[in-house]
Structure 1
Amino acid sequence: MGLITSMRTQTAVYYAPNGYDSLGEQSFAAGVGIPCRWETDAVRFIDGQGENQVSQAIVYVDRDLEIGGLLWEGELADAPSFPIDDKDAYPIRQFQTLPKLRVTTKTSGNTLRTAIL
């Protein structure tokens with residue numbers, strides 16, 4: 001097991017964006033439990049509109065996630081069914097991937113995937 005895989009000892013629930021409902025409110029797919037490393041950290045970053053922002057958390061995950069999705073720290077069994085109303089469900093504001101050196105395929109164990117909340 002490599003460093004990238006072994007550092008993900010926590011669990012988060014990911015809610016993928018799923019369009020909009022009849023009232024124009026964003027909707028989300030059912031939550032999926034994913035292994036992660038969740039770090040509550042204020043880090044400066046530039047968002048998709050070129051604006052300076054400060055993160056609420058940095059989360060290292062095992063798969064690609066969509067900007068606009070939500071992450072909630074904890075086990076799937078305890079996760080809220082309506083995450084948009086939960087103050088602990090944070091929107092993914094930026095997503096980055098960084099492959100290890102000399103990697104020819106993008107798999108879970110050889111790419112660092114980072115969600116900035």
Structure 2
Amino acid sequence: MAKKQNEKVKKASKVLETMSMSYEERWLYDARKFREWDERSLREYVAEEARKEGLEKGIQEGIEQGIEQGIQQGIKQGIEKGIKNGERKAKLETAKNMLKKGIDVKTIIEITGLSESEIIEVN
């Protein structure tokens with residue numbers, strides 16, 4: 001309670017001091033206050049602009065990183081799919097050659113892992 005009273009007294013004292021200034025003193029006092037306000041506003045504006053710039057830069061970097069990761073993932077998936085397709089073609093070619101040699105379908109299934117219908121399609 002005493003602290004609040006002390007703050008109020010200080011504030012009232014400051015107001016009284018300001019009111020008792022001469023015209024020139026008041027003009028200088030106001031000019032200093034306006035300069036302080038302008039400097040504070042300028043600092044706040046610069047800080048806000050820097051924050052916006054940092055945010056935009058962060059978003060752009062995030063987008064670029066996401067694109068790069070997407071490309072890498074796409075390449076990996078493409079390679080995996082290509083390998084699987086190649087392996088399947090190789091198995092089908094092997095089954096075809098085995099059929100030409102007269103090897104029975106059951107043996108071809110065991111060796112290649114293909115289904116009976118896949119082997120029949122090759123023939």
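Read-outs throughout are calculated quantities, based only on the coordinates presented, and are distinct from any laboratory measurement. Since we're looking at a predicted model, the values are computed, not measured. Cβ atoms are built from the backbone, for glycine too; each structure is taken alone.
A value of 90, 17, 6 was derived for semi-axes √(5λ) of the Cα gyration tensor in Å; which structure in 1, 2 was it taken from?
That value comes from structure 2.
Name the one structure among 1, 2 that distance in nm of label points 7 Å out along Cα→Cβ at positions 49 and 89 of 2.3 was derived from. Corresponding structure: 1.
Rank structures 1, 2 by volume of the Cα convex hull per residue in Å³, for residues 9-64 alone and report only the one at the top, that is, the highest.
Details: 1: 112; 2: 70.
By volume of the Cα convex hull per residue in Å³, for residues 9-64 alone, the leading structure of 1, 2 is 1.
If log10 I(q)/I(0) by the Debye sum over Cα atoms at q = 0.21, 0.26, 0.32, 0.35 Å⁻¹, for residues 57-96 alone computes to -0.67, -0.79, -0.91, -0.98, which of 1, 2 did it come from? Structure of origin is 2.
When relative contact order in percent (Cα under 8 Å, 6 or more apart) is calculated for each of structures 1, 2, structure 1 comes out greatest.
Given that helix-only ellipticity at 222 nm (-39500 (n - 2.57) for each DSSP H run of 4 or more, over all residues; to 500), derived from a single structure, equals -32500, which label among 1, 2 identifies that structure?
Considering all the candidates, the number was obtained from 2.
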